[in-house]
Structure P
Amino acid sequence: MLLAIDIGNTNIHLGLWDGDVWRLSWRARTVAAKMTDEYAVLLRNFLNTAGVDFAAVSAVCMSSVVPALTGTFQDMSRRYLGLEPLNVNSRTNLGIVIAIDVPEQAGADRLCNAVALSQQFGAPAISVDFGTSTNFDVLSAERAYIGGVIAPGIGLAHDALVSRAAQLHKVELTPPPRPIGRNTIHAMQAGIFWGYIGMIEALLGRILAELDSEETKVVATGGLALAIKEHIRLIDDVAPELTLDGLRLIHELNS
């Protein structure tokens, strides 16, 4: 079985692919200070929930945007699984062209999303990844990764507002009863939630106008994808495992 690992700034997403489906997927908090052995214990516990052990894992493919943890997970794979992991970057054989100014600057997770878009949804296509940042990644009609947009995630905007305003406190990131807030909580929810929806719609509108294709597919992924989709008509589909699917496809291409 393939162990896919997507190391993000807030969460680490792990998936176990048995050849046909994702047998299980897990999320853990990203803690850069954790040691190799600590993550190995975490992985063992995750695998136990699937009724498998380290020996069942036959390959590891990973993407990381946290340099401090890249080596940690490579070391864990070598020591505990006896496997050399495939660490995705711009020099990896992806099956698509990276058509941006400096390919080395493309985040590994964004490349994985582009590969999954190409194979599963065709081109042109846009992925919207709701994570610490909100990443828009764009695949041209020629199936080339041509870049995208990096915007603050809704959680970052929320935390920044609360940390800089003494009388404001954390609120649930859900839509309020009406756009005009009649109290502080609803006013904050209106500004944060509907302001965020407005940003997504505006950026998607501009990207779609630049692509100028009626066939462009817009796919959402990440923790808030399902909650956000119902409020944005421009999103066509939700793919919760888009990044893991990209890792799986890249592993297959390089096996």
Structure Q
Amino acid sequence: MLQIIIAILMGFTLWMCLDSVQRKEHVIWIVVMIFLFPVGAIAYYFAVKAKGGKPAGGSIFPTATVKEVDTEETLQLKDLIKKYHKAFHYEKLGQAYLEQKKYDLAIPQFEAAIQRDPEMNEARYGLAKCYHGQGRYEEAAAVLEDLTRIDKKYDYGNAIFGLAECYRLAGEDDKALAAYAEVINSFAFFKAYYHYARLLDKKGKKQEAIENMKSLIGSSKDLPEYKLEKERYWIDEAYKFLRKNGVELV
């Protein structure tokens, strides 16, 4: 009889572990259920599963909808927002969610910050990062257009570089070329050099693309070792492009 009860409890614990995986709950739940058998599984059932809904996409295992899991920082910021409704606090809450890649939660915070303080560039930048993270490249580009009009060199050139990337990913090749040209004229971003050359090649400007790839490689000769390692991927890709087009550098 005892063996039957243990088998039932083990089956129940396995079920709760699978449920936890499906719900994408924190891995600590599985640790608790294994080491506190069978109490951990029972605790999980009442704390999580009993409150959850049915699985999305027809899965056989019940899952909850994506939940907002607040940290001490986000709870404090929410409390400050309720008290003061300051743009600064909205922006900081947005940044906290952005770091967790909770873009849906971050976006309204950045929008609220911008509404309260249109000059808060940090919120614009965070909003663009959220759109980019969601693959909404045209919307990200629109935000970065506004930001770079205010400050062309924002974040040491990373904002306008991000604008060029968003144009490219959105299929806006002409705008991407113009933005990449601005980047490489002022900042030593090897990724920008590379994609600028690739877009030139795509436009049928093969020789110009080759010269830009050569320029990228030539610029790498004087880099300090730490910077060279950081840019190694794009240097190697430039060599591959040249070899593919029959150009061998000594």
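No lab work stands behind these numbers, since they all come straight from the coordinates. All figures in this text were calculated on a predicted structure; none of them were measured in a lab. Cβ atoms are built from the backbone, for glycine too; each structure is taken alone.
Using distance in nm of label points 7 Å out along Cα→Cβ at positions 144 and 176, single out the structure from P, Q with the greatest value. Walk me through the numbers before you get to the answer.
Details: P: 4.6; Q: 1.1.
Largest value of distance in nm of label points 7 Å out along Cα→Cβ at positions 144 and 176: P.
With percent of Cα pairs over 26 Å apart, for residues 72-223 alone derived from the coordinates and found to be 42, which of P, Q does the value describe?
On the way: P: 42; Q: 35.
Source structure: P.
When relative contact order in percent (Cα under 8 Å, 6 or more apart) is compared over structures P, Q, which one is greatest? Mind dumping the intermediate values first?
On the way: P: 18; Q: 8.
Across P, Q, relative contact order in percent (Cα under 8 Å, 6 or more apart) peaks for P.
The value 30 for percent of Cα pairs over 31 Å apart was derived from one model only; which of P, Q is it? Working shown, then result.
Numbers: P: 30; Q: 50.
The read-out was computed on structure P.
Suppose distance in nm of label points 7 Å out along Cα→Cβ at positions 96 and 240 works out to 4.2; of P, Q, which structure was it derived from? If you can, show how the numbers build up before the last one.
Details: P: 2.3; Q: 4.2.
That value comes from structure Q.
Upon calculation of helix-only ellipticity at 222 nm (-39500 (n - 2.57) for each DSSP H run of 4 or more, over all residues; to 500) from the atomic coordinates, which of the structures P, Q produces -23000?
Numbers: P: -10500; Q: -23000.
This figure was derived from Q.
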